[in-house]
Structure formats: C-alpha cells, structure tokens
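Read through the structures below before going on.
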Structure I
Amino acid sequence: MEPTADIALIGLAVMGQNLIMNMNDHGYTVVAYNRTTSKVDEFLNDAAKGSKVVGAHSVEEMVAKLKRPRKIMLMVKAGKAVDDFIETLLPHLEPGDLIIDGGNSHFPDTIRRTKYLESKGLLFIGTGVSGGEEGARFGPSMMPGGSVAAWPLVKDIFQAICAKTPAGEPCCDWMGEDGAGHYVKMTHNGIEYGDMQLICEAYQLMKEGLKMSNEEMHEVLTEWNKGELDSYLIEITRDILGYKDEKGEYVVDAIVDTAGQKGTGKWTSVSSLDLGMPVTLIGEAVYARCLSAMKDDRVEASKILTGPAQGFTGDKKAIIEDIRQALLASKIVSYAQGFMLLREAAKEYKWNLAYGPIAMVWRAGCIIRSVFLGKIKAAFDKNPNLSNLLLDEYFKGLIDRCQPSWRRVVAQAVTAGIPVPAFTTALAFYDGYRSERLPANLLQAQRDYFGAHTYERLDQPRGKFFHTNWTGKGGNVSAGTYTV
C-alpha cells in the first residue's frame with residue numbers, strides 16, 4: 001500500500017488530539033497513534049469521525065503509512081517517556097526521518113537528543129507549543145529548534161496550524177539549533193509566571209488595600225484590557241473575577257490560596273543563576289508560589305505575627321491608576337529580564353536567536369500574548385542589537401511616565417503590610433540597573449578580607465587583581481579569582 005500520511009502524532013491526550021484535528025483542518029493527513037491503542041479507536045469514532053485522520057495500532061503500521069522522509073511528533077510526558085519512544089521508533093526509521101518532541105521538555109534534554117539522533121543519521125526537533133487546549137486546536141504559538149535541516153520538512157505544516165498576528169504573520173518561526181526552541185519556550189513560561197504574579201499582586205492591592213469587591217475589580221480589568229495592558233492574562237483574570245457559580249457566589253473566593261507549578265519557572269530561574277543573569281522577577285514569582293504552598297504554616301503564623309492594619313488612604317480612582325501604571329512598569333522589567341536571559345543563553349549555547357521574531361511568535365496563540373509584544377518586536381526590528389529593552393526609546397518613555405505611580409504603589413504596599421514581591425523586585429532591579437555605582441566595592445573588600453579573594457581597582461585596568469593584608473596577620477598570598 002502506498003504511504004499517504006504527511007505526519008504522525010503519538011499521544012492522544014487533549015493536546016495531541018487537538019493538534020491532529022488542527023492539522024486535519026489545514027489539509028494534512030495525520031496518523032494517530034497511542035500506546036494504549038483503544039484510545040486510537042475512541043478518537044477515530046469520536047472527535048476525528050468523518051475526517052481524513054487515519055489510525056495505527058502499532059509503530060510498524062504507523063511508520064508504514066507515512067510518506068518519506070517520515071515525520072513523527074511526540075506529544076507525551078516530558079522526561080523518560082520521550083526517550084523511551086525514541087528508542088522504540090529507532091529500529092523502524094531510516095536516515096533523514098524526523099522525530100519531533102512537542103512536549104515541555106527541559107532544553108538540556110533536547111540538546112542531548114538532537115546530538116544522539118543526528119549521530120544516527122536522523123533529524124530531531126524540540127518545539128515549544130503554547131496556548132493550551134484551545135491553542136492546540138485553533139492556533140498555538142510554536143517555537144521549534146533542533147536539527148537545522150529539519151525545519152524545511154515541517155515549516156509549512158507548523159506555520160499553517162499556528163496562530164497568526166493581526167497582520168497575518170505566523171506565530172511560529174525557527175528558533176535555532178538543538179535546544180533553542182525549548183529554551184525559548186522555557187523563558188516564555190518563566191515570563192508567564194512573572195505576569196501572573198504581577199496581576200495577582202495588583203488584585204491583592206485592590207482587594208486588601210482598597211477593599212474593592214470582585215465586581216469592582218472585574219470592571220477595572222475590563223477597562224485595563226482596552227489599553228496598554230490588553231492581553232490574554234488580563235482578559236481571563238477579568239472573566240475569573242466576574243464568574244459566579246449556580247448559587248450566585250464568586251468561585252475565585254472559594255479557591256484555596258496555594259499555587260501549583262510544573263517546573264518551567266524554576267528551570268528559568270536556575271538557568272538565570274547558571275548564566276549569571278539577574279532575572280529577579282521570575283525568581284520572585286516562583287518563590288511566591290512556594291510561599292503560597294506553605295498554607296498551614298501561614299495560617300499558624302497569622303495568629304502570632306503582627307503587621308499594620310490600615311488599608312490605603314487617598315483618592316481611590318487615582319490609586320487604581322497608580323496600580324495600573326505600576327503593573328505596566330513591572331511588566332516591562334519582566335520582559336526586559338527575559339530577553340536579557342535569552343541573549344546570554346544565545347552566547348553560552350551558540351544559538352543565533354532573533355529577538356524580534358521571538359516577540360512576534362509570542363504575539364498571538366500563547367499564554368503571554370498581548371498588544372505589548374508588538375512594541376517589543378518593533379524595538380528589536382529597529383535595533384536587533386538592543387542590549388536591554390529598558391534602553392529602547394518607547395519603553396524608556398513608558399518607564400519615565402509610570403515611575404512616580406510605581407514608587408507610590410510599592411511604598412503604600414510596604415506601609416500597609418501587603419506583600420508585593422514582584423512589584424518590589426522589579427523596581428529594585430530598575431534602580432540597580434540605572435546605578436552607575438553599586439556597593440559591590442564593599443562586598444569585594446569583605447570577600448578579600450575573609451578569603452583573600454582579591455579585587456579590582458578603579459585606578460587600574462580591568463582584569464588586574466589586588467589583595468590587601470587587612471589585619472596585618474593574613475599574609476600576602478591571595479586565593480584564585482572566580483566569578484560567582
């Protein structure tokens with residue numbers, strides 16, 4: 001029988017099924033396979049009924065139905081399951097065939113898998129897929145990277161099924177070699193953590209500082225979503241705050257205040273530490289989730305530890321506008337830090353990342369999609385070598401405008417005892433980044449005092465190190481220099 005299928009997809013959970021139906025809608029013939037083969041029949045008799053989707057009940061049958069070079073996409077749990085499926089597929093494939101990992105894999109695994117499969121004459125892509133179930137069905141944001149020769153094999157399929165910007169540009173582009181795609185997706189998820197935490201802090205400021213009702217906050221976010229903060233996350237938060245159950249009660253108030261996480265925010269924070277990049281806002285967002293998980297401890301502490309009891313004072317409408325501007329300024333810092341991380345990772349892993357296209361890929365389909373990203377794309381289009389978004393004329397102007405509100409909100413929150421770790425660290429980073437001189441000279445003196453770690457001098461060339469015998473007892477031998 002002549003092979004007729006364009007691509008196969010393994011893993012028939014909701015994301016896998018929706019991607020298959022998306023591909024089918026765009027004219028591609030897809031082979032559906034699942035390790036539990038009964039799910040293949042259920043899918044063909046339900047969601048895929050009447051479509052061009054074909055099923056397979058074995059790896060051999062699936063491979064036999066594929067046109068050469070064969071393209072097989074895995075939508076399975078990240079980790080061991082991906083490696084296991086790769087090993088299962090290898091005996092049935094030939095040089096030039098392509099395996100695609102569409103899960104949330106950690107980028108070092110993608111680097112390893114790319115090298116491994118290329119050593120066997122095969123091609124590999126690790127692609128981030130963002131947008132959840134709805135995105136998978138009607139248009140996700142996709143971030144592929146891996147074997148460079150693999151991109152032409154899937155470019156038409158991926159760019160057909162992905163989301164499109166308002167200008168019609170596909171929210172899918174080649175990110176770079178080996179783990180670049182999954183690294184960009186990891187950073188996207190880290191920024192997502194930061195965006196969500198910032199919105200939650202704005203919510204708490206209005207709820208506790210201004211004693212606003214859910215309905216009032218719903219109306220505020222409705223207005224915010226019409227302007228500079230127009231985004232998917234503001235949109236869904238607006239909807240959540242207005243949602244009532246069958247009893248007429250707000251569902252958000254019934255939800256336990258402990259947040260889960262799947263690890264991508266932590267991966268982003270760990271990578272930032274490995275690369276020496278101060279991606280502080282994402283780190284604080286991760287720690288905020290960790291603190292929320294300490295529910296029993298917090299309940300006990302609330303009975304013992306005290307703080308200020310007052311809310312905010314002043315004009316309510318003006319304070320709401322201050323919160324909006326503080327949220328916008330903090331959001332700018334979060335994205336600036338995210339792109340700082342991408343730039344450093346590109347150097348470390350020798351990826352040729354293009355930052356304007358990355359912003360475009362995030363413009364629609366993904367969780368952090370917003371009007372804001374169009375401005376980021378414009379900034380990098382204007383200056384592809386822009387070292388930091390904060391230095392772009394448009395974003396500098398926004399920060400200048402928002403700065404008084406930002407500082408008032410952080411000060412009022414501290415005075416009222418309302419925790420705003422993401423707002424606060426964003427402002428601290430901004431003030432640190434704009435400082436010509438920081439107190440690290442004293443820190444270096446401390447390190448040299450107790451550990452003879454040496455220091456550089458302002459009146460000497462960079463890279464020349466000195467040691468002082470601070471006590472007269474330590475001697476003049478210094479320790480080796482290193483970077484923390």
Structure II
Amino acid sequence: MATDYEAVIGLEVHVELKTKSKIFCSCPTTFGGESNTHVCPGCLGLPGVLPVLNRKVVEYAIKAGLALNCEIAEFTKFDRKNYHYPDLPKNYQLSQFDLPICQQGYLEIEINDNQKKIGINRIHMEEDAGKLVHQGDNIARAEYSLVDCNRSSVPLLEIVSEPDMRSAEEARVYLEKLKAILEYLDISDCKMEEGSLRCDANVSIRPRGQRTLGTKTEIKNMNSFRSLQRAVEYEIERQIDAKEAGEPIVQETRGWDEVTGVTLSMRSKEEADDYRYFPEPDLPPLRIDRAWVEELQQQQPELPAARKERFIQDYGLPNYDAEILTNSRALADFYEASCSLYPNPKVVSNWVMGELLHLLNAENLEITQSRVTPERLAEMLQLIDKGTISGKLAKTVLEEMFKTGQPPQAIVQAKGLVQITDESALTIVVDQVLEANPKVVEDYRKGKGKALGFLVGQVMKQTRGQASPEVVNRLLKTRL
C-alpha cells in the first residue's frame with residue numbers, strides 16, 4: 001500500500017548569478033550569442049592561464065546565505081573537482097568541497113496553512129560547465145555532439161537542502177520559495193527555461209516510521225515547477241511499486257521525460273563518485289570580514305515572507321492574495337504601484353490576480369512584459385467608479401489594453417463601450433424583453449428568482465453588454 005511508505009526528498013539547486021562577467025575571468029555572462037564567442041583562454045582551459053576571483057560572486061553568495069538563515073564562513077576556499085566530460089575543457093571544475101561559504105541554514109514553507117522548516121545543508125560557489133549541443137532528436141539518437149563553451153565559468157551557487165521534504169508538493173513549494181527569495185535579492189534572473197535555475201531531486205522511500213534512509217535515485221532534466229512535481233510523484237510511485245513487487249531499487253541517476261511523463265535510467269551510481277578533490281593551488285583561501293557580512297545584512301531587501309505579512313497588515317489582504325502577490329518581486333512591485341494610484345487594495349488585488357494574471361498566463365508572459373501598466377490599470381478602475389463602464393465592459397477594455405497598450409479612455413471611445421445609464425432608453429429595451437418573455441415574467445411572479453437573472457441577461461444582450469446592470473435590475477423589478 002502506498003500509504004505504508006514515506007517519501008524522503010532533498011533538492012540540489014544550481015543558480016546562475018547575474019554578474020556582468022564570469023567567476024574567474026572578464027568574459028560576459030550574457031545568455032545566448034553565437035557558440036564559443038563569450039570565451040577566452042581561461043574559459044577554454046588553455047594551459048598557463050590563472051583564475052582571478054570575481055568579488056561580486058562572493059557578495060552574492062553571502063547575500064543568499066543571509067537570506068536563507070545560514071552561518072557565513074569566516075574561512076573558505078576553492079577546490080578542484082576532477083572529472084572528464086566533453087563540456088569541461090580543463091577536465092576539472094573549480095568548486096568548493098569541505099569548506100563551503102554558507103552552511104546550516106533553513107527555509108520555511110507553508111503547506112495547507114502549516115509551516116514547515118526545510119534545512120539548508122550548504123551553499124557553495126562554483127563555475128558552470130559548457131554545453132553539449134546534440135545533433136539529432138535527443139542524446140540517445142544523436143549522430144554527433146558539439147561543444148559550446150559560452151556558459152563555461154559562468155558563476156553558480158549550488159544550494160543543497162537537507163532531505164526534509166516528504167511529498168512532491170513540498171518540493172515544488174520549496175523551489176518556488178527559493179526562486180522568489182533569489183529574485184528579491186536580485187542576484188539571479190532565475191529563468192528556468194534558459195538554465196539560470198536548475199534543480200536535481202534526490203528521492204527515496206522507506207516504511208512509515210522507519211528512520212533509516214532508503215536507496216535514493218537522483219532525477220535530472222526538470223526545467224519547470226510542474227516538471228519537478230510530476231517527476232517526483234512518478235518516482236515515488238515507481239519505487240513503491242518496485243518495493244511491493246520485491247524488486248531492488250538501484251542507486252542511479254534518472255532523467256525526466258516531459259513527453260512520456262516517466263523517469264528513465266541514465267547511469268548507475270552504486271558508489272559515491274570519486275572526484276579526487278584537492279585545494280585549488282592557483283587561488284588563495286578567503287577570509288570573510290565580519291564587518292562586510294554585517295554591511296551586506298543591512299543592505300538586504302524586504303524578502304517575500306516579510307512583504308507578505310506587510311501586505312496582510314497594511315492592505316488588509318487575505319493570506320491567499322498576499323501569498324500570490326508576493327511570490328514574485330515584479331508582481332508585488334506592480335501591485336504596490338497600482339495601489340499608490342488607486343487606493344482600494346482589494347479591488348486592485350482582484351483585478352491583478354484575476355483578469356490580468358489570466359491574460360499573462362495565456363500568453364506565457366511575465367508581469368514585466370505586460371502592456372498594462374499600473375497607471376493604465378488605475379485609470380480603468382476609475383472609469384468603473386465614475387460609471388463610464390461596467391465591470392463586464394472593463395474586462396473587454398483590459399483585454400484591449402493588454403493587446404495594444406492603449407489607454408482605457410481611448411479604447412472606450414474608439415469601440416463605443418460607454419455604459420448606458422439613460423433610464424428612458426433602457427426602459428424601452430426592458431419593456432421589449434418583458435413583452436417577448438411572458439412565461440419568464442410569470443415564473444418570476446410565482447417566486448422563481450432565477451427568472452430575473454434571465455431577463456437581465458436578455459437586456460444586456462440587446463445592449464451588447466453596455467447597459468448599467470444596476471439600472472437594469474432596478475427597472476426590471478419596478479416593471480415586474
């Protein structure tokens with residue numbers, strides 16, 4: 001039975017930092033570009049080139065550690081992680097082994113109104129590898145592969161959680177929270193589709209109540225929150241089915257196939273990889289000045305959890321609204337800018353979380369790409385207050401604003417969307433509707449309340465949605 005088992009999940013998250021230059025050289029970190037153009041002798045692993053550490057990388061690592069409640073090391077160093085792969089020109093990666101810059105932190109998540117603390121084992125700095133470009137449908141059927149070193153030596157933080165998550169939902173929420181914090185810190189753009197935020201999941205199961213960990217598998221190739229949740233859910237079920245069938249669970253690396261919705265074996269991992277770490281001889285160890293750490297602590301921005309509480313206190317928002325609006329720094333900024341122009345926080349929240357997010361999600365756009373600005377949204381809401389347009393017409397106006405970026409007043413005039421409030425004009429339409437629907441009128445007089453809604457709908461239909469619902473309701477009730 002699935003309920004007899006407990007899942008144990010830990011995540012390893014790689015975050016590309018948004019520095020202007022790479023971690024050990026001055027090459028740009030810009031995404032894209034023609035293959036092998038953002039490179040130098042250092043990126044390409046040519047002999048005789050010495051690394052020089054980018055100070056901004058250390059600063060960003062400390063900021064991340066402080067935000068995740070970590071202990072910041074006073075003494076840290078870089079190590080060579082030795083392995084041979086075509087996209088690693090030097091045949092080693094500069095990383096951190098036994099003395100990472102941050103350790104023993106935590107991140108709090110909320111699941112079904114319950115708070116849970118997920119431990120952060122460590123955060124360390126390292127350089128990214130290059131990228132293999134496979135010529136074919138996928139790596140298994142590729143005729144050959146090419147190496148692009150543009151990404152080589154782009155600065156990374158690896159954030160390793162403790163195995164404290166017990167469901168795929170917890171893993172997804174943890175990653176969402178982590179992404180939000182990194183965006184608020186402004187140390188990474190966190191674009192999963194571009195590989196700026198990459199996640200591997202370690203998953204195992206054990207009989208409920210048992211403390212000993214089971215055999216784990218590592219899942220790769222998950223490039224969205226949905227992919228992470230689906231992959232972990234599948235892997236948990238796969239392992240439970242194997243246990244129930246008496247089959248052994250093999251320690252291995254598995255890849256997630258988004259199309260088929262299954263994890264596939266990539267390579268066995270029966271023993272821990274021997275990377276033959278040793279201290280990097282070309283970089284001196286670092287001593288972190290406590291005064292610098294305290295200075296960076298003072299510079300920390302308001303983080304999602306604190307902003308959420310402020311939204312609840314200052315704007316009177318329910319927990320759900322505050323949670324959604326603060327999960328993205330850009331969305332929270334948009335909301336606050338809108339509230340400064342139209343001081344009715346709940347109305348603004350309803351429109352942003354409802355219609356605007358619906359339009360953005362349908363086009364797979366971020367709030368920063370929206371043609372609807374806080375200024376335009378406030379202008380539209382003011383038109384509703386003035387009675388110029390109804391709430392229903394406002395949805396049409398918002399859609400047009402979203403498509404064109406035009407101001408709402410211009411859209412209303414161009415499309416003739418001004419709300420009809422003239423009672424004499426609407427009385428004529430109301431009388432026509434009542435005359436055309438005698439049975440519905442009779443139903444209403446017999447106490448069937450839904451009949452009124454039908455009649456209102458008919459009037460709105462004849463006026464192409466431009467009639468004032470309040471005036472129509474009042475006129476209908478008077479006539480009836």
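All of the numbers you see were taken from the coordinates with simple rules; none came from a lab. All of these numbers come straight from a predicted model, not from anything done at the bench. Cβ atoms are built from the backbone, for glycine too; each structure is taken alone.
Numerical summary
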item	result
Origin of the value 53, where percent of Cα pairs over 25 Å apart, for residues 35-306 alone was derived from one of I, II	II
Structure with the greatest value (metric volume of the Cα convex hull per residue in Å³, set I, II)	II
Among I, II, structure where helix-only ellipticity at 222 nm (-39500 (n - 2.57) for each DSSP H run of 4 or more, over all residues; to 500) as derived comes to -16000	I
Computed 1.8 for distance in nm of label points 7 Å out along Cα→Cβ at positions 171 and 187 - originating structure among I, II	I
